[in-house]
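*Asks:* There are structures below to look over.
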Structure 1
Amino acid sequence: MSTQACSAGTVQVKYRGQLAAIAGTQIETYEAQNVEALLKSIGKRHGHKTEKAARSMLITLNGESILLLKLYKTILSEGDTISFFPICGGG
């Protein structure tokens, strides 16, 4: 009986709004197993302020909100695209 460890896949990350300005880029790549690991990697690369800003945004995986998936436990696969969008309100 063999077991296979979950491996991290290379994902493309797209930043929008203020997060792009904080990170200093709009697109970059990471290796991460799930959204939580990706957010921690963003924090390691760009600092806690950037990670905190990323957590406050709408996060999509291949165009679908992670709110409809497994939130931060959502598994990432090779070639996925994660996008961060500012949440806008009005009235």
Structure 2
Amino acid sequence: MPLLRWLRWLVTALAAVMGLGMLVVAALLWLRLSQPPLPELPAQLSLPEGAVPAAVTFARDWLVVVTETGEVLLYDRQGRLQRQVQP
């Protein structure tokens, strides 16, 4: 009978740990998903004359804008145009 008592205690402890683990996973998901999904755009960002943005990508130090003509515009984090790459 002592082995059954040990087994019951072990199953109860494992169920409690599993329940606690599920609460931790739910809390981590809630914390991660409540953060803004994208970095903020600079307050002032001006495209060259006639440029129509087709895609925007955030790099570590750059904001990359691809226009409909395929031109790549590289902006710094302050929104200043640093480089223009023609297709």
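*Asks:* State the single structure among 1, 2 that was used to calculate FRET efficiency 1/(1 + (r/R0)^6) of positions 14 and 62 (r between Cβ atoms, R0 = 35 Å, to 0.05), giving 0.10. Let's see the in-between values first.
*Replies:* Values: 1: 1.00; 2: 0.10.
Checking each candidate, the match is 2.
*Asks:* Here distance in nm of label points 7 Å out along Cα→Cβ at positions 22 and 46 was calculated and came to 0.8; which of the structures 1, 2 was it taken from?
*Replies:* Details: 1: 0.8; 2: 5.7.
Source structure: 1.
*Asks:* For structures 1, 2, calculate relative contact order in percent (Cα under 8 Å, 6 or more apart) and state which one comes out highest.
*Replies:* 1
*Asks:* Looking at structures 1, 2, which one was log10 I(q)/I(0) by the Debye sum over Cα atoms at q = 0.10, 0.18, 0.24 Å⁻¹ calculated from, given that it came out as -0.50, -0.82, -1.11? If you can, show how the numbers build up before the last one.
*Replies:* Values: 1: -0.25, -0.74, -1.28; 2: -0.50, -0.82, -1.11.
This figure was derived from 2.
*Asks:* Tell me which structure, out of 1, 2, gives -8000 once helix-only ellipticity at 222 nm (-39500 (n - 2.57) for each DSSP H run of 4 or more, over all residues; to 500) is calculated. Walk me through the numbers on the way to the answer.
*Replies:* Details: 1: -8000; 2: -13500.
Checking each candidate, the match is 1.
The numbers here are math on the coordinates, done by the rules we state, and not lab data. Please read these numbers as outputs of a predicted model, since none were measured by experiment. Cβ atoms are built from the backbone, for glycine too; each structure is taken alone.
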